[in-house]
Structure I
């Protein structure tokens, strides 16, 4: 049986999130966790979840826990704020211990699994840039279970992530989308991900940088990934047992 539709009070009041139910007459068979990038809020990914309107899928857009300094607006997932002295830009990879605990323990384990009745296999993560880094660390640490999947847009495994032994790769399937030039997803980062995840595919877009997909060709591999990884109970007789 699928889990029930989550409510905000299933999660700590300190977490800012929005819950978008599945399309009408669809049961919430799957959960899609949406993790925004550095300097954003959960509002943009709430809109993303609404536009995706994936069948039998409830979307939860989580806001990063820490506001940016100096009234810059937006939020970040890092443990610290570090500015590159040469460029003046904010360092994206500053450790994600607290954010990983928020997503993995408070949202997934205590909220979705214990309170709402989902299995990790029912949960897919979609993360952009810094949000994707948190998602990758969550999936890498959840070694005892397999998530439904993880979509990383321009995100890599954080440098400080406590990775498991290489003979215990995560079974969570991962798709990483990157730009063909000036991408944060370098060859060495791809090697590290392949050492961590058993199933990983990399899609390279013909553009500069790792921005969000903005046309059908860029979105196609992501939608194909959803089609492979999201479960469906439509038309399944009551009392049936799924064999995996």
Structure II
């Protein structure tokens, strides 16, 4: 049986009212939304926490609450291992709140988010460069910062990863007979990372590249430096053998 106009109209009105009631239930007070986000965060439900806190942001809260929500969202992304999103949120916080008391924390978080994106030495090295730059900025801006010891350790780690990459490329050139390119790579590595423990390895391959390139006196000079500066290096036996053959 067909419904009359009034019946259809009444049904539509009822549906509209029900939808309105549903929307009203979703529009919780800002403080309640914030607490919901905290509850989800504490339970490890980071994606839910982000959803709740973004709704707080959409309600145009007071500046301090807005800043707190933004840093919380960044932390939630980080703990959920969404490091690209976390880095972006920490950076956004720094841009929006340049004088906030959590600026140092955000800078550290941004650096750590890039650090967590680092993979093997044969992959894109952009995360290493970004992390190193951010950590170095932290040491300059916050010399007494709470995270300084960890930042300093990670700076050393980043530089070592950069050195490993330079050695990886240099050894590739050495294997393929591109000796001038290998020499240039090892020389740059020695100049930039000569203070790191792998400098004996750098010297060994630099000396080998010189010898293979027909520059035996130069190779011997580099080998002699290795023996003098790294007497206990694992490369010493190979260096002595190579020098005996020159």
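Derivation of every value follows stated rules applied to the coordinates shown; laboratory data play no part. Keep in mind that what you see is a predicted model, and the values were worked out from it rather than measured. Cβ atoms are built from the backbone, for glycine too; each structure is taken alone.
Quick check: 14.0, 48 is what I get for Rg and Dmax of the Cα atoms in Å, for residues 31-126 alone, calculated from one of I, II. Which structure matches? Please report the intermediate quantities before stating the final value.
Details: I: 15.1, 49; II: 14.0, 48.
Label of the source structure: II.
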If mean count of other Cβ atoms within 10 Å over residues 47-54 is computed to be 15.5, which of I, II is the source? I
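Quick check: 23.2 is what I get for mean count of other Cβ atoms within 10 Å over residues 55-62, calculated from one of I, II. Which structure matches? Numbers along the way, then the final one.
Working: I: 23.2; II: 14.6.
Matching structure: I.
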Suppose you compute helix-only ellipticity at 222 nm (-39500 (n - 2.57) for each DSSP H run of 4 or more, over all residues; to 500) for every structure in I, II: which one lands on -6500? I
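Compare mean count of other Cβ atoms within 10 Å over residues 143-150 across structures I, II and report the one with the greatest value. The partial results should precede the final answer.
Numbers: I: 19.8; II: 12.4.
Across I, II, mean count of other Cβ atoms within 10 Å over residues 143-150 peaks for I.
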Please state which of the structures I, II yields 12.1 when mean count of other Cβ atoms within 10 Å over residues 95-102 is computed from it. II
Who wins on percent of Cα pairs over 23 Å apart among I, II, i.e. which is largest? II
Taking relative contact order in percent (Cα under 8 Å, 6 or more apart) from the coordinates of each of I, II, which one would give 8? II
